[in-house]
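A short reminder: the numbers here are calculations on the coordinates, not readings from a lab. Because the structure is predicted, anything quoted here is derived from the model rather than measured. Cβ atoms are built from the backbone, for glycine too; each structure is taken alone.
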Structure 1
Amino acid sequence: MDARLGRFAADGTIPLEVTGRKVTVEGGIPTETVKLALIPTGRKDRPRAEVISVLDPSPERVVPRCKVIDVCGGCEWQHISQAGQLVQKAAIVRRLLSAQRLPTRIDAVHPMPDPWAYRIRAQIALGPEAGFRMRRSKQIVGLRTCPVAHPAISRLLEELNRLIRLREIPDYRGKALLHAQVAGSPREPRLQLLLEGVDGLRLEPDAATREVADRLMALRGVESVSVQTGDGSIHVLTGPEYAWVRLRGRDLALPAGSFFQSNWSLLPDLLDRALELADPQPGEVAADIYGGVGLFGLFMSAAGVDVTLIEIDPRAVEAARVTAAAWGLTNIDYIAAPAEEAVANLPRLDLALVDPPRTGLDETTLTSLIERDIPRIVYVSCSPITYARDAAHLVRAGYRIDRYELFDFYPQTVHVEGLALFTRSTSVQRTQQSVEDTNT
């Protein structure tokens with residue numbers, strides 16, 4: 001069937017109504033006229049439609065670089081030019097903001113200098129081949145290289161497939177994942193690897209797993225190999241406990257399995273802008289909430305701010321302690337607990353920086369932040385959907401969005417990173433201060 005396509009939904013697909021049925025179109029671009037094929041899903045969710053030919057192409061359409069783009073689940077927008085991706089991402093964000101009755105102004109969009117070979121984290125499935133999962137499937141797309149992955153990860157894919165062919169590492173039948181993290185520096189990248197069993201496979205730090213670790217450790221550029229056991233604990237099998245990531249002339253400790261941003265190229269710019277918007281002043285009191293290994297909190301501490309780092313992962317918290325000691329910082333405290341438990345017990349704050357997961361701020365944490373009447377809140381977001389929801393709560397509570405910027409952390413996908421500064425309305429502050437004075 002032929003169809004003219006409308007605008008993108010927040011997930012990067014295009015909703016369309018065909019003969020009275022709502023379908024989800026993949027591989028299209030708004031304003032294009034295309035020929036579609038319906039793909040039965042066998043489930044109750046919305047039927048899918050794939051573009052099989054383009055009758056009237058958008059000027060944003062380009063030829064994808066990846067040869068397995070039709071089956072690999074990693075990228076959904078390689079058929080759109082970089083400039084087109086930025087336009088479409090901004091349009092999606094504005095619609096999400098408008099739906100929450102928020103200002104749709106985007107103050108800046110920060111593009112990637114080169115939108116390829118940027119991703120420094122990857123989850124590689126191990127089976128008869130090494131590669132990424134197929135879209136909507138647990139089957140493996142065997143890969144020798146990936147155009148969006150850092151060259152060190154592409155090289156690792158090639159080496160893994162060689163070892164599997166030689167039977168130097170076993171065929172895990174897709175039930176093992178190798179988490180690869182590029183550490184070190186852009187000039188001297190090093191790989192931190194973590195083996196994890198999934199779908200019923202339990203890996204232990206036994207002789208067989210250690211033998212695999214030794215094979216991996218012998219590969220060029222590998223810094224360490226760890227294993228995550230069935231109970232979630234992580235054991236370093238070979239190499240140092242921490243990899244060190246160099247950023248803005250400083251080194252941060254990173255334990256295997258802990259979260260770190262996946263884009264090296266734009267991360268320094270995001271860090272700089274977050275600190276500029278936060279405007280940390282010596283002697284102020286701040287909290288880094290969902291702080292991970294302390295990326296933002298450590299730099300605020302180095303600026304003379306008294307910081308409390310809140311992070312649920314105790315290994316990430318310990319890594320932040322190690323980094324703080326290496327930097328000679330003493331003005332930072334640590335709480336290894338969920339944000340919803342920790343925020344209500346914080347001291348008076350001049351500043352809060354939040355960097356939540358894709359699910360956004362949980363309701364308890366958001367309520368606690370509002371009740372504490374924090375003058376400045378810097379919000380780092382990896383999901384415009386949950387950011388818009390949380391921003392609406394903050395605005396209704398009397399906060400103003402002073403600045404909102406986008407960082408194209410994830411080229412070739414619909415995803416985008418956001419950075420916002422919220423400040424408390426002075427009228428709200430005066431009202432609350434008068435109430436406090438009256439109560440006193």
Structure 2
Amino acid sequence: MALGRRGEQEHAMWVATTSLPRSAGHPFYRRLNVLLAEAEFDRFAEAQCAPYYAETQGRPSIPPGIYFRMLLVGFFEGIDAQRGIAWRCSDSLALREFLGLSVTDRVPDHSSLTVTRQRLPLAVHEAVFARILELAATKGLLRGKTVAVDATTLEANAAMKSIVRRDTGKTWRQYIRQLAVDEGVAAPTDEDARRLDRRRKKRVSNDDWQSRSDPESRITKMKDGRTHLAYKAEHVIDLESEVIVAAQIYPGDAGDAATITESLQQAEAYGDQLTVPLVIEDVVGDKGYHAAATLAACAAVGLRTYIPERDCGRRRWDDKPVAWELAVRDNRRRVRGARSRRLQRLRSERSERSFAHTCGSGNQRRTWLRGRENVQKRYLLTAAARNLGLIMRHLFGIGTPRSLQGRSAGLRRLTGAVGALLTAFWRFTARRWASRSPARAISSPAISSSALTGIRTFSTGC
């Protein structure tokens with residue numbers, strides 16, 4: 001056989017379609033396509049998007065099924081940017097099959113995804129999220145009686161250096177230069193302004209400052225202690241099945257007690273769209289959600305709260321409504337019970353796991369979109385993809401395409417460990433038999449060669 005050498009590529013003028021490369025497909029994405037086809041996902045998405053397109057005018061747009069599938073790929077492959085999603089889909093034959101595209105078809109680029117997202121309103125993305133919830137309920141995965149609420153921060157696509165004053169529009173550099181002038185420094189340089197800025201106690205308030213590139217983001221202290229422009233993502237999850245019932249985006253400085261009511265209302269709105277409506281009875285949260293007005297609002301609609309109370313000293317109820325006091329006392333009584341402790345353990349485990357999936361594995365801790373509505377659209381599809389992963393794990397035992405690889409590697413490790421254990425057991429048994437009955441040990445076919453050598457030595461010595 002002669003040695004092959006790499007040369008320049010010569011592109012043929014004509015290539016038969018039978019000669020084009022084909023993919024056997026990824027087992028996870030093939031089963032996911034079967035699941036979406038069973039739910040008539042494409043027909044539903046096209047019906048939801050039809051009012052926002054012309055019937056005959058212009059060239060056809062991206063099919064809605066492809067647009068939403070590409071956003072699902074972003075979660076399953078851990079890709080946060082739309083450029084990366086478009087490149088990954090065009091590079092993989094398995095993902096082309098998942099999208100329903102052949103080798104000769106052009107994969108939509110990132111700008112097409114942006115135009116489609118801008119054209120479709122938030123209501124369409126919410127309808128797709130509710131459709132995945134319906135699928136989870138159909139497969140017997142959604143209970144919804146007891147829910148947990150928790151929140152985390154998402155880094156916005158804006159830098160702290162871009163903030164400007166709300167009243168004057170001055171940048172941070174112009175602002176500290178003016179402070180230096182007010183301190184009596186004539187014609188201050190950048191070094192003078194920085195020196196003054198290091199000496200003063202910094203207080204950057206959202207009431208005074210905003211981002212020029214993303215005005216809806218807020219100055220927020222992140223989980224790792226950094227100060228950054230950010231949004232807040234809040235999950236309402238079913239504690240029994242871990243399905244995300246609602247995923248809302250708020251400004252980064254929004255308090256937990258101020259947003260829990262809206263998140264619960266959105267979860268109930270999604271639940272009302274199901275074939276069997278979702279009825280929420282119990283709400284579990286951490287200390288950040290404890291407020292008398294919030295507890296009273298939940299009690300007014302028949303929700304039992306299990307929210308620990310912060311240590312804020314003796315409360316005075318003279319100037320507050322009676323319903324607030326009753327709601328706080330009832331919540332305090334429930335929190336002291338054993339059921340509350342069990343629910344709090346589940347909340348801390350499963351709500352944090354939902355953020356680990358969406359923000360960690362799904363790589364959504366940093367958003368590349370600007371504006372609360374755009375971030376909400378993308379995050380809703382990420383939460384829907386996470387719910388699809390739970391359904392896939394419930395039906396087939398795998399929740400992501402990467403877990404399929406880990407499962408086979410784990411199976412190989414388990415097989416090797418079992419094989420090593422059996423080998424050690426047979427060697428131990430052979431040694432025991434050799435010491436008690438040499439003739440029986442020699443006739444045993446399961447004895448290793450080392451054991452036979454020991455037996456022969458023992459017989460010669462006798």
A value of 46 was derived for percent of Cα pairs over 38 Å apart; which structure in 1, 2 was it taken from? 2
Match the computed value 18 of relative contact order in percent (Cα under 8 Å, 6 or more apart) to one of the structures 1, 2, and report its label. 2
For which of 1, 2 does helix-only ellipticity at 222 nm (-39500 (n - 2.57) for each DSSP H run of 4 or more, over all residues; to 500), calculated from the coordinates, equal -16500? 2
For structures 1, 2, which has the highest computed value of distance in nm of label points 7 Å out along Cα→Cβ at positions 252 and 284? 2
